Each structure stands twice: as C-alpha cells, then as structure tokens.
Structure P
Amino acid sequence: MGYDVRFSDNAKKDLKKIDHHQAKIITAWLRKNLQGCRDPRLYGMPLRYDRKGEWRYRVGLYRIIADIQDKIVTIEIINVGHRRGIYG
C-alpha cells in the first residue's frame, strides 16, 4: 500500500501561478516519484527550525513543501514555488 498525494488549497493556488509548462513538470514528478511510493522520505529532505516536521522536494528551480502523514498514508502538498521565495 503506497502513499496518496493530496494538494492543499494553497498548493493549488501556487501551481496556478507557476508557468504552465513548469507546473506540468512538477505534477508529473509528483506522480512518478511520490504517488503510490512506499517511503516518500527517500526523495526529500526534512526541514528544520520553524518548519520542523515538514519535508522539501526539489524539482529543478522549484521546491515542494509537504507534510507526510504516516497514520493515514498521505502526503499533503502544502506549498509549491520558486526556490527564492518558498521559505519566506
């Protein structure tokens, strides 16, 4: 049984703001690497400090911030954005 990927409302808005071509690359990466995977921690890095408990995934110059929920086997995508402005 693999993990299910879900998007928060903020993440959906973030994807609409990004260039259409880049948004397709990001969603394809999510489908290929995270949807149905057994261990989503293999592909990302844990965040620290005030974002402890969240995970970061890199797709080119863009970053995906996610919350991995093991009890319900779900990865909730919180934010998607360019690396310059995603952490601020």
Structure Q
Amino acid sequence: MATRHKSAIKRHRQNLKRRERNRAARSKVRTEVRKLREMCDQNDKAAAGPQLRHTASELDKAVSKGILHRNAASRRIARLSKRVAAIAK
C-alpha cells in the first residue's frame, strides 16, 4: 500500500475483511441456488421443497447483509419457486 496514513491503513484492512466476508456469503448463496437448480433438473420433487425454503432463507440473509439488492433476491426466489412448482405438477 502506497499511503502511510493510519486511517487509510485501517480502512484498507477493514475493506479486506469485508471483501472476504462478502465473498463467502455470495459463494454460499450461489451454492444453494445451484443445488436447487440441479434438484429441479433431476425432477427431485421431495428434496426441492425444503431446499427452496433454505435457498430463499440464504437469499434473504444476503439481502440483510447488503450483499444482494432486495429486488434481485426477490426476483431469484420467484424464478426458483416457479421452477419448483413446474416439477411439482
């Protein structure tokens, strides 16, 4: 880091921590969404319902942590719900 200001050094340290925390949370959301999509592709009706609830919960947590916009999460939940409903028929 080029700067020597104490406040800038601290800010940089905080940003690195937040970046790592955000990456972990985003990765968790993506993993859960991928699991649910795979269940839908395999027509696994029994597992898709509980997984949808879990995935929606993870998306909502990401919104509360500021990682996703609430409308983006809502849109993803709606699309995933639609996919689960399609295999339930």
Structure R
Amino acid sequence: MSPELALELVRHAITLALAIAGPLLLTGLLVGIVVGLLQALTQIQEHTLTFIPKALAVAVVLLLLFPWMLRQMLEYLVDILRSLPSLAG
C-alpha cells in the first residue's frame, strides 16, 4: 500500500467521523448556549439544568439521524472491504 493511498483512507475516515459526529456536537452546542443564556437571564445556577436538556436533545437527534449514520458507516465499510484485495498487494 502506498503512502498516498493510506493517507487517503485516513482522510476519508476522519471526514466520515466528523460528518457523523457533527450534528450531535452542534446540537449539544446550540442547546448549551440556549440553556446558558436562560440561566444567565434568570440567575439560576443548577448543574442538572445544563446537562439534562443537552442529553435529551442529543438523544433525539441521534434517534432521528441513526439510519443515515448507519448507512454512511456501512458504505464506508463496504468500500474498504471491496478495495481490500488491491490494498494487500
């Protein structure tokens, strides 16, 4: 396997990982900002108030996007398995 091919495989894996994790991370960020603003406006400083809405929002997004995420990972796996003979030699 050439270094260029290995680099391309790693680049594709990182891109896929970022594409799959991106919506979850973005959801947590946006909900965290909204809850933080509400806490600042009401001066309520409760730690569970920040965690529970983020966890619920991320869980909902995960449930909604899980079929797409699974399809993306399976396509990547199939591509790797199909190219395995050419990678070995």
Study note, to complete from the structure: Across P, Q, R, relative contact order in percent (Cα under 8 Å, 6 or more apart) reaches its greatest value in structure R
Review point. Which structure, out of P, Q, R, was helix-only ellipticity at 222 nm (-39500 (n - 2.57) for each DSSP H run of 4 or more, over all residues; to 500) calculated from, if the result is -34000?
Key: R
Revision key, fill the gap. Note: Kirkwood radius over Cα pairs in Å at 14.7, derived from one of structures P, Q, R, originates from structure Q
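Every number here is computed from the coordinates shown, using simple stated rules; none is lab data. For clarity, every value in this text was computed on a predicted model and none was experimentally measured.
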